[in-house]
Every structure is written in C-alpha cells, then in structure tokens.
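Quick heads-up: structures coming right below.
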Structure I
Amino acid sequence: MWNLQGNVQAESHRNGSRVRKLLTSNEAVAEAVKIAKPDVISAYPITPQSPIVESLAKMIAKGELDASFVRVESEHSAMAVIHGAATAGARVFTATSSHGLAYMFEMCWWIAGSRLPAVMAVATRSIGAPWNIHGDHTDIVQLRDAGWIIGMAENAQEAFDMTLQAFCVSEEVNIPFAVGLDAFTMSHTAEVVEIWEPEIPPRRQAYKVLPSDNFAVNAVTMGKARMKARYDLAVDLENSAKVIEKTDKDFGNHGGLVENYRLDDADFAVVMMGGWCGDAKDAIDMLRQEGFKIGLLRIRFLRPFPKKAVKELGCEVLVVDKANSDLRGVLGIEVSSCGVEAKNVVAGIGGVDVGVEDLCRIFKDFMNGKLEMEWYL
C-alpha cells in the first residue's frame, strides 16, 4: 500500500479511484473544495492564499465546478457573503490570510455565533507591523475565541484530507471550520498528493432563512440569551472533538485531534503544530540515533484543544511556538492551561528560518537542562 508521511489511506475508501498528483497545499485545498461541491465561493485575493481561489475560479470558468464565485471589494465583504449564503442554506467556502483574516474578523464572530456551517482555508502568515508577508501562526490564532474549529495541517496531503473532512464536520455540528496551512513552505511547495473522491453528504444545517421568510436573524438580545448562546457554542465546540475523531478514519487516518510521534517510550516531549512539524520529526529521528528518548505531540486542532492528550504527557515538555501573546507562545499558554508545566520557545515569526539543525539544537538544550532562550531570534 502506498504511503506518504504516514498512513494517508482512508479506511472507508481503500478501493476507490485514486490519482497521485504533484500539488502545492494551495492546489490540494482547491482540489478538495472542488470535490465537496460548494454552492457559493467568495474571497478577496491576498498572498499567499490567492492561488486557492484562483484555481477554483478557473474550475468554475471551465465548467468543472458548478458554483457561484462572488467577487468582492474586501475580505470583510467575502465573509459577509459567505454568512448570507450559508444562512440561506448554501454550502460555502472562502480563503484568506494575515491582514485579510484580521479584516474579516468581525464577520468571523457573526458566522460562528449564528451557528452556520462554513469552511475557510487560512494560509498562515505574519501580521504587521512591521510589514511582513512570510509565514507564522499569528493570524490563525486570532480565531481561538471566536468559536471556530481550527485545524492545522502538516503537509499537502493532510491539507487535502482535512478540507474534505471540514465540510462534513462543520455541517454536522453547525460550527465554522478553518483549515490552516503554513505560508510558502506549504502553500507554494509541491508534494505528491493522493486525490480521492469520498461521498460528501448533502448540505446539512440547523436552520436556514430565505428572503421570503418572515423571520429576523440575530436581533438584539438581552444578556442571559447572549450568555446562553456563547455557552452552547462552547459546549458544542468541545463536543466536536468526538465528531472529528469519528470521521478521521474516513479522511486520512491522521490521528484525530493529535498525532503522537515516537512518544511511547519518550522521556521528553515536544508540542508543536503546523508544517514545521515535519522538520521536528526529522530532528527527533536524528536525536533518537544519538540516544535521546524524545517524541512529538503534534497538535492537529487548536480548537477544540486536545486537553486529554496534553495532560497524558508523562514526561518533561517543551512547546515550540510560531505565535506569541506577550513573551509567551500561544500554544505554550494553551498547554499550561491544562496544568502541564512546560518550557516554551517562540521561534519562526515573520518567516525566520528554523530548520532541522536549529530544532536539534533547541531540543538538545531542552533535554540537557540548558534551555535559557525563550525567543529563538
């Protein structure tokens, strides 16, 4: 059985028709969206996600995808279009990055609070100032409190599989789903991807409102109603973990909320998320050859956060972050909120190159008790 960075075969579709293509993660996302057959796509171009929606626009123009592509004047308007279309019962998709996500942030809260299924790809990129177009995770972590499911892919295959899964999960739990992929190292780097076409169920959602309906959406609410709505969203977001775990076998067998890499006998664990986890695995393999018992807990979902998996780490923990909140890393804060004491390093912001050798050095200093750095500048 063909294998790419782990078992990418979907249990329920082993005998289906499969095609291997050389694709960037952007192209892989577009291929998955085409298979999911959205009714409405709306987006505003921004580097490095633009090739996603450009590919989809070409598919529509060629008649390969029957969808409406709504061109808008801003990312805020793109999410507003998605919100309206989803309210009327349409399957929807958008993509953005960096300042584009910041610009649509208001509408991200509206679509989550309205309990509307939607899928958005985020090619994760630094936010200014100072101006920077390179990759880190400072944009997508903004969604933590808005009520979105937030997935982080490691490679193009996972970006493809997770995008397909996103439509199914989002429409089952009535919560929007963001698929994160690292800028440039994933968005513009080509890998072999196995394309397959699962059967995506018809669009499902809790309610829909048509122009002819005598019904108001999101009227002004009193405090208790607002608090109850936030509570219900929080509970359902937490419970979406069960749906993610249940559907994982149908969309690549990537591990559910987390991937455990060489953790079975580890004395030391590194916690990371995103594309650079591939480099972390290489660093861990090299350190294993030197006799260090170290493994990786790869966070696949920032929301719902995998608290149970973090709490079960029975060894010394290091968190390596690509986004910060004050001097601490965002992922480091999430891990510490689980009651786990961990060292925390912030690195790679603004596209600062952190390769296998750098990670080896950070990991080795951690294991030798010499980790003094908090920011790897």
Structure II
Amino acid sequence: MIFIKSDELKVGMRIAKPIYNKSGVMLYERDSRLTAQGIVSIQNFDLIGVYVLEPAEPLPPMSEEDIEFERFQAMAVFVIKDILDAVGKQKEPEQLYQLANQIIKSYGTLYHKINFIQNLRSVEDYVYKHSLNTAILCALMSKQMGLEFKEQLDIVVAAILHDIGTLLIPIALRKKPILLLTEEEQKKINTYYMASYQMFARDSYLDAGVKRILTEILQRVHHVGGKADADDGFADAEVEILRTAMTFDQLTAMNYQEEPASDVAALRFLMDETNGYMQETVQALINSINILEPGVCVELTNGDRGLVLTAGIDVLEPFVLSFRDNKIYNLGEQEVAAQMQIKDVMKTMDNRHVVEPDLLEQYAGEVVRIGERREKRNY
C-alpha cells in the first residue's frame, strides 16, 4: 500500500481504502480501479491524495470494526468542523458535548485494542481531522488508565477543542513549512495561540476541568499564558494523556508538509524519556491500539526483512519470521536482540529495481546474458 498524491493518480490504480461522503455513504470501495472521472472526483474532494494498492498486492483484510472506524471518521469530521468553526466565531458549539459523548460511547468503553487507521489531510481539514483522532485516542487511553466518566468527558472535550489556535492561523501561513517561517511570522502565529488561550479562559459553556486541561496544554505546548503548573495531581495526568495522544497523531498522520512516521517510529519517540512524555500514558496508548500486530512486515537492523507472527512481552520485541532463512526469532531474547531488532515497518512490498531510462536505452536491442561482462562503450 502506497500513498499517491491527487495530481499523480493514474487510470487503473486500485484504491486501498474506501472513500466516504459526509453522510457516511461509501463513494468508492476498496480495490476499485480508478477511472478518469473518479480521479477528477477525488481531486474535487480536496484530498491531498489516496492510498493505492501496488500492482501485485492483494487486498489486505479489513474487519467490520475497521470499516466502521473509517466511516465514523468520515462523518464525525464534519461535525468537528461545525463545532470548531463556531468556537472560532466565539459562538457556543451546539454539538460539542453530544459528539464527545458519542466518542466515549464508541471508544472510551472498550476492553480491547483497535486498529488506529489514519486519515489523509489537506491544509484546510488538517485541524478537524487531527482534533477528531486525538479525541478518539484520549477516549481509549483514559479508559485504560481507569478514569471516571466525568474525567473522560473533560479530556475528550479538551481534545476536540485543543487545536483551535492553529485553525485561527491564516491558510497561507499554515501552508508555510516551519523551517521557512521568519521570526516575525513565528511571533504572529504565537498570537493566535494566545488568542485561543484567552478564549478558553472566558468561555462560559466549558466545565472548569476542561478549561484547566486546555489552558495547561497551551502553556506546555505553545508556551502561552504563563508558566505551566507543576502539580503532580491527577489533572496533570489528564493533560499528559492529551499531550501524548496529540503527538502520536501528529507524527503518524499524512499531512501537507512531510511524510508520516510509522507507528513504530512514533512510539520510539514517545518511549524515549528524554522527550518528556509520561510513560504511564505512553503505556496506555500501547494498550489501546494495535502496533506490530501479526501480519505486519518489518525491516530489521541486520538488513533482513520479516513477518510479525505474534506479540512479545515488549511491544517492540515480537516473534518474527525472517524472509532470509525462514526461521522464527524471538526479539525478546537477549541473544537475538544483540543481533537484530525492529528497525521499522516495511514501506513497500514491491522489490523491483528502478532502472534509469538513459541506462535502459543503452541496452536496447542487445542480448545480455547473466554472468557475461558487457563491453564498455563511449557514448
């Protein structure tokens, strides 16, 4: 499965993930072959691209829960848009708590892990989709940490609203890569986060617990509104759930500026204690979503590739079937770990070599046998 930008789609490509409209109606099924009209429709949806199957790749299995998850994302993002647009205009969002309750009912009561399926984002819809996915992760993680319903509700509502400052930034400025921002532009961006901080502080429809989480997350992430509280109380854990969830989603989402990190790379970042994330919330994330589940193909640090067969005690130390020697390795064993570890998930199953057109032309019309040395020519 590979990502193809909208302007690079070609007729005949097979869609890897279904495409829905805002009512949750499926417009294009998985494994559908793109037509010229279909490509135009996708471009009109303002999608930055779609995932397609490689030529010889079979359609991967997808459970009913996975299908429902993607359908829920497709519908809920439009509700999120109405909510955040209302907040940006300083109006009370009518559907805020209704959506938060729906997210908790669907994902904040589960006793099993889910496949956290990322969605594609453009500059225009990035904030809406990021806020939705962060809220879903917060619901899952808060359940794992044993929070009461009221605490879950506060975190999920805060997750829906937390990135309103980014939404206030003009589109042209949002599109600009971070490394290219001038000092003046960075100061201007900071004023929008300060505006959101002040907005949350005075909003009367928000519960005190939600306000606490929002103001503290803005202090910690965007350094606005004064110094963050250093209390070690449970409210601090609530903030850390949100901070962990929003970071994981930001790292793994396909966005308009850079390629996404894999779940493995994102998890390694969060598990590195020097990056300052509370490890209890990182563990809650691990217990909430499937990472390196059976069937995932991985690259190993010794250069081999393999297939994950079953999970190990540590999420990054599963049992792997090596493609090189067809042997099963337990990466949790000290002797094995000294020789190989998970490097990352495989980016592609296509092992064909890319040949430069100019080099290919040099061989046109000639027979070259394996093992023979071709005479060098001057061109």
Structure III
Amino acid sequence: MRLAVLALFMLAGAACESPAPAASPKRSPESPAASEVTPAVVAPEYRTRQRMIDTTGKVQFNEESLVRVHAPATGRVLEVFARPGDVVELGARLFVVDSADLGAAKADYAKAVADVERSAAAARLSRELFDAQAVAQKELREAENDARKAVAERERAASRLQTLGVSAEQLAEIAARADSATTIVVKAPRGGVVVERNVTPGQVVAYGQSDTPVNLFVIADLGTMWVVADVYEPDVPRLRRDQPMVATLRCCPGERYEGRVSYISDAVDKETRTVKVRSIVVNRGRTLKAEMFVNVAIATGATRALTIPQSAVHREGSATFVLVVKGKDRLERRPVVLGDDLGDAVEVTTGLGLDDRVVGAGSILLKATTR
C-alpha cells in the first residue's frame, strides 16, 4: 500500500514538470474510484484583491435635502391642504392658522411707522430751533436719537411680520391700518415629498414654547438618501473619506446602490462599539425607504494576498493544514492560518511562502500517509 501511494505521488510530480500531459489509457470499469484523480503539486501565488469591510447599515432621509415646518405663531389651524405622500412645489400652501400674534404684530408695525413720522418731525423742528439758537445742542441730539430708535423699532416690527409670512408689498396697507387680518398661510419652504404630517384642522399650535418644537410637516427630496453603516472599532483605521461604498437590499441582493464615504463619525457608540459611516446614494424609483436595513460593503483599497487552491486545505477538528512537499517521496503536514475566501482559492496569512510546494487537487489521497 505504501508503495502504491508513493507511486501516485511520483506520478503527480511528473505531471507538474511535464509541459503537456500524456493521454492516459482507457480505464476499465473495474478500476477503483480513487485512481481517477491524480494529485497535483502547486506553488502558492500572489493575487491582487480589493479589501472590503462588510457590515450592515440603515437608510435615512438626506438631511441636507429635508425641511421641517413648525408653527410660525401660536393659533388655531383652520385648513390643511397637503397630505403625506403628496409632491409639493416651493411655495405650495400647506395650512392656514388663525393667530392673535399676527394681529398684535401688525398693530406694533403700524404704531412703529407712526412713531417714525412723529420723531422725524420732532428732529426736524429741533434742528430748525438749534439753527435759530432757540434750543441747546443737547436737545437736538436727544431728538435725533429718538428718531433713530423709532426707525430701528419699525425695522424690528417689519422683520417680525416677514417671519409670519407677510410680504413687503403688504406693509403699506398695514401701516395705513387697512389690513388687520389674523390668518397666516404657511407655505412650503422647498419642493419635495410630504413624508410626515402632524397637524389637523382645529388643532391649536404653539410657537417658541419648546427647544424641540413639533414638526407639523416634514418635506424631503427623495431623489437621494443617506446610507448610514456601523463599522466596528478594529476596522476604523482602514476608513477614509471618498472610499467606494455599496449598499444592497436584503430582499434584493442584485440591486446595488453605489456611493462614496462622505462622513466618518468622530465618536464610538458606547453600546454597540461601532462608528457611524455615511454615504449619499441615488434612490432609483424611490425604492429605498427610511429606516430600511441594508448590507453595506466599503472598499478600503487593493492589497496582495498569498493564495493556494481550496483543494489544498485540510481540516481535522480545530486544526487547519496543508501537505507540503519536502522531498522526492516525503510529505509534511504544515499548520496554516487562512484569511479571506477568494472563490476557487483562499488567502494564507501564516505558514507558507512562495518557495513552498503543496499538494492541490487529489491531496485527499495522500493525507492518510502523513502525520
């Protein structure tokens, strides 16, 4: 039996050195199955491969293309025009609110305009009296200061009205007290899709009563989405901005959403021990939905890997080894540490060098002859 195995091994060595294998004679039906495979001796070789970080992530709205609409003033909602899922344009009407704050702001502006006219007239009179040496310079300065304060108050009142949706063309009517309406039409500050609505007719909304006001509407541009991946601490040093990042849906692994790393968090999540990495991807057909889980692959650069065929690797229990040729008729079991799976080959990180020769296909026939 020992002689037969050595003969098989010598045939394998001869096959590797020969430029073209000779035609083998036709086997008889009675030939044993083991003799149909001839062991081959191969050398480890370097392959260039792309290093990847495989992880999971979640889809989120692109915050740079999203707007949250809050109540511009405290009041009661009269009408709501937009619904979740609606596509709205810039300036589209969202809802109408009746607010006493608007009436007070209009009254403040009308009073400020009247104060400007009065203080300006007083300043002109003081200038004339000063020129006639009828009043002291101190009185002239006080009158001019009052005029400047009145102008500043008028501008403040006008700015408050603008935040409530009043246009510059309406200010003249408000100053003449011809416009005293208290309804505010809230319009979309940008175009997009209504992804959230938290307001109904008759609801009372408040302004400025909380550091985190209620989002009455959320409008998002769904043409692009964020993919936020979780990368574990050992892989963080390999991350760089602008690296290719690909997301795939768990339901449809063939659908790829490609982007590049645009953000790497500077903090590690204390619970998951991961770093958040973000990419912007094109949302084809609005397939990606917020909070959807995805698989993420981040390319961290090319590297050279020493590889051997998968058929050369043997496992017994927790041991992983290969059969190394040590002489014309001697083999040695050598423990190895494997890296990434490369399909028909596998990376070897420890245990082999370029000068070694291992038994590849058919090595199972010689495994029992080594210890």
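Numerical summary
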item: For helix-only ellipticity at 222 nm (-39500 (n - 2.57) for each DSSP H run of 4 or more, over all residues; to 500) computed as -7500, the structure of I, II, III it came from; result: III
item: Test item: Rg and Dmax of the Cα atoms in Å calculated as 39.6, 137, pick one of I, II, III; result: III
item: Rg and Dmax of the Cα atoms in Å, for residues 108-163 alone derived as 12.8, 35 - corresponding label from I, II, III; result: I
item: Of the structures I, II, III, the one that 18 was derived from, the read-out being relative contact order in percent (Cα under 8 Å, 6 or more apart); result: I
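Every number here is computed from the coordinates shown, using simple stated rules; none is lab data. Keep in mind it's a predicted model, so treat the numbers as computed, not measured.
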